[in-house]
Each structure stands twice: as C-alpha cells, then as structure tokens.
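Some structures are shown below for you to check.
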Structure P
Amino acid sequence: MYESHFGLQEAPFALTPNTRYFLRARSHSDALELLLVALREREGFIKITGEVGTGKTLLCRLLLNELQRNAHTAYIPNPHLTPDTLYETVAEELGVDVARCANTHQILKALNKRLIALATEQRQAVLVIDEAQAMPEETIEALRLLTNLETESTRLLQVVLFGQPELDELLQRQSLRQLQQRIVFQYRLAPLDKASVAQYLRHRLALAGYNGGNLFSPPALRLISRSSGGIPRLVNIIAHKALLSAWGQGDRQVSRWHVMQAIRDTDSARLPNLLTRWL
C-alpha cells in the first residue's frame, strides 16, 4: 500500500512472525542463548514466559530452525489437548505411526521405542509447546509423566514451554509441584527499552529495503516507545498505522502527529497524558 511511497520493497511491520526480522535485542538474544545451552546440556524442562506480543512465537520459530539440523522436534502450537491426544500428537510429530496402535498404552510403547532409536542415532528429541498456559492441568501432569521415558544414562525427551505469565501461576498450583521442580532453566522476556525500540524500527525498515534518511522523526520514535511500552507487536501496529497516516497525507517522514493518529486508533496503546514530558 505505502511501500513504493517510502521506497520499501515489502511491508516492514507485518504481524506474522518472520524469523528474518529477528532483532537480537538483549532480552531475546539472552533467551535464545539460554535455550540452546540448556538443550545442549540435555536439561529437562525449560520455560520461557512473556507478556502478549513480546515475541515468544518468533523465538519459538527461531529455536525450531536452529534445532532442525541435529535434533528431531515435535511442535505443538495449540496445547489445549486431552492427555491421550497429547500422547498421540507427540508420537505423530516424532514419526510414530499411531494408526497401528490400538490404544494409549501402545502409543506410549511405540513412542518410547522411537525415542530410544533417536537416542541410539545420537539425535535429540525436543518437544516445543507454544501457548503452554492453555494446557489443562491434567494434560500438564501427562506431560510430566511423558518425560519419565528415559534410559539409565539418557534423557530421551526434552521439553520447552513458551507461555504467557499465566503459565507461572498455573505451575504454582500444589498439584503441579512435581513438574515445577523439573524446570531447570527459565527466562522472562522483557519489553524493548527506548533505544531498542528505535533500533528495532530501523532494523525492520532496512530489511524491508529502506535506505533513506530517518523515516521516523525523533519525537515520533519516542512516542512509539512510550505508547507501546516496548512490546514488539504494539510497536509494529503503531508504526504501520503511522506510516499509513503519513502516506495518506503525502508526507515523506513520520512525525509525532502521525503517531498520535495511530495511537488513537489502537485500543491497547498507551496514550500519554503529558506528552511534553516524553517529547
């Protein structure tokens, strides 16, 4: 829509997670490094939490891309499953022909055999669950029992949980204390700070083909940072709408005024009461 007006080759602020646009901001870079180290050390459960829009799904996809070369992964993006369905889904993701299994017992037996085969081939088996806060309590307990599949010397299945802060509350329940104790590493994604928001915007614009001067004025950058709270998804929404506003006015640079129009059109954005304090 506005790409040609600003000299862009593609839309820079699409909401669909795209690993090509990943910015190694400190919090996200640290989380990815922790994941890779923990998995390399064959630790059990790993938990990554963050508020809505902080980039958990993007980080999840980055991890899956990193693992595909030397690990066999099972990915569950929507874990609101019954225990039996969880077992069946994990087995299918890891290459088990569940159609040949008559019941859950046979599925678990076939899954255990498959995990041992992967271990013999020196290949990790990693289960990655996104939106883990949506898991029913009985399914979380089934997940814990699933990780009991191991040999005397090898942990056969590692689990990475991505979830909103509600996942922390869920795991604090007395009935789930055994799984909570198995979480060896955990990390909480932080919002971007002001400097990182500016870097994030420049990074995405450059990857989208922009090679001109400052497309967002300094006051516009500060207002985007303040109104988004540093949440990447909100940064994308506000920046996209501000570009639309500037394009509609025929302007070549995004100003504070354009950002204000975007904020007023975004329910989840913060509208600062004292703009002069931040601009």
Structure Q
Amino acid sequence: MVAPVATCRLVLITGASSGIGQALALQYARQGWRLALVARRTDLIKTWLSPLEISAERYHVYSADVADPDSMVAMARACLDGQGVPDVVVANAGISIGVDSAQRRDLDVMARILATNVLGVAATFGPFIHAMTARGSGALVGIGSVAGIRGLPGHGGYCASKAAVISYCESLRGELRASGVQVLTICPGYIATPLTQNNRYKMPFLMSADDFAAQAVRAIEAGASYRVIPWQMGIVAKVLRLLPNWLFDKAFAGRPRKPRAISD
C-alpha cells in the first residue's frame, strides 16, 4: 500500500539545479520522499524533473539565493506554509573558484564564495530551526568538503569557506544537542560534477554524484554527525590533519591553482 503523499517525509535541498544537489534530490525521490528544491536557476530543476513523471504533489521548486538571507526567509515561509516542516534540510549550494589574494578584484570573488558557501548554510538552516525544535525532530545537513581540512594552494577562498562550514555545523550541533534536531556534516571528496569538471589536477578516488548521494543519504539516515565520502578520502583527511606543516607544504608545492573567475 502506497503511503499518502502528505505523510511522506519532506527533504529540502539547496543548490538542487545540478551536481550533488540534483543527485541527492533524485536519491530521495526514488525513496518516496517529498521534495522542496531550492536554486537560483529553477529552470534547470524543471528540465531534469520533467522526464521523471514525479507527481506534482510530491515536490515544489523554490527560487531563492542562499547568499541573500531575506530571500531564504521568504522561501522558508513558503515551504512551511505549503509543504510543512522539513524532516531533513540539506545546505548544499556552493561555488568553487580559484582566487589570488594579490589581485584586488579576486577579493570580491572571495567575498562571493564566503557569502554563498558559509552565510548560505546559516541562511538555509536559520528559518527552519524554531519549527524543527518545536517539533523536536529533524536533521540539518551541511555539505562541507575534504578541502576544508587543510588549506590547499590556489584554493584559499574555497578551503576557507568549507573549513568554516565544518566549524559552524559543529558549533550548531552543540547548541541543538538537547532539542531533538540533529546537525550533520557531510564532507565530499572529489565528486564528478560541474564544480570539478574544470580542475586541472589529479582527483584521487573521484566518484559519481549518484554514488555519493546514495552514501550520503545512508549517512544522514544513520545520524552520522560527521562523515567523509568516499571512505578513502576520510583516511586522506585524517592523514592531512596529522602532517606537520613542513611536510604538508612540500607535498603540495607546485599544485595547479583552481581556475580564477577572471584571468589576467
């Protein structure tokens, strides 16, 4: 017997237009969840959704910018009014651009990275915290990165932003510990998405977005407070934490820079 749509669990995912966000949405859709899909480019969501023949009652697409807190508050109100309190909120939206701190214009790029990747997580979680704590259940999931473990040359903006996501989620986990609301951090390694397709360096243990999503959903269901996916990158992350600075610097000397937004 198929459960009524209204009783199916609800997941909200930002950055759902492509990449990891799209893969997570598809994974949850296969499991019968209702979907609240958030992105600036809602036309892209509708493009990949339309062939799937998912009942219109099971999803809603919201146009919002995670870097604009007022936009996210308006989106959350619409979601709460139209679909109810989510069971899982995934703060996935993010950008990855190389920066050169010696270039003034790159500082504006870095500000955009931090606004999207860090403020965007807080702006995604914030409007749902009161409703979820009042209910006494749910999960807030921040998508970090192995790049947040140590600062990689040429990746200063992205590494700094993901380090901040990891620390922010850890702080929020402690704050909400007694509320019944879980805060989880999922750190992807190298995932084949539009975000990584222009990387000019080797990406060990590269995995597909679909495989990542399947493992991430299992980790969320298991209530893992922190998980690196794939597991091989979890080992790499632990080794990176332990490396003394001189050895870390030597190992990553000459690593190609992430492509900048504006080339000289």
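Read-outs throughout are calculated quantities, based only on the coordinates presented, and are distinct from any laboratory measurement. Values in this document were obtained by computation on a predicted structure and should not be read as measured data. Cβ atoms are built from the backbone, for glycine too; each structure is taken alone.
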Compute mean count of other Cβ atoms within 10 Å over residues 37-44 for each of P, Q and report the one that scores greatest.
Q
Highest-scoring label, criterion being distance in nm of label points 7 Å out along Cα→Cβ at positions 21 and 141, among P, Q
P
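So if we calculate Rg/Rh (Cα atoms, Kirkwood Rh), for residues 101-212 alone for every structure here (P, Q), which label has the highest result?
Sorting by Rg/Rh (Cα atoms, Kirkwood Rh), for residues 101-212 alone in descending order puts P first.
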Starting from the value 25: which structure in P, Q was relative contact order in percent (Cα under 8 Å, 6 or more apart) calculated from?
P
Hey, Cα extents along the principal axes in Å, for residues 173-220 alone derived from one of P, Q reads 56, 23, 14; which structure?
P
Check the numbers for Cα Rg over 2.2 N^0.38 Å across P, Q and tell me which is largest.
P
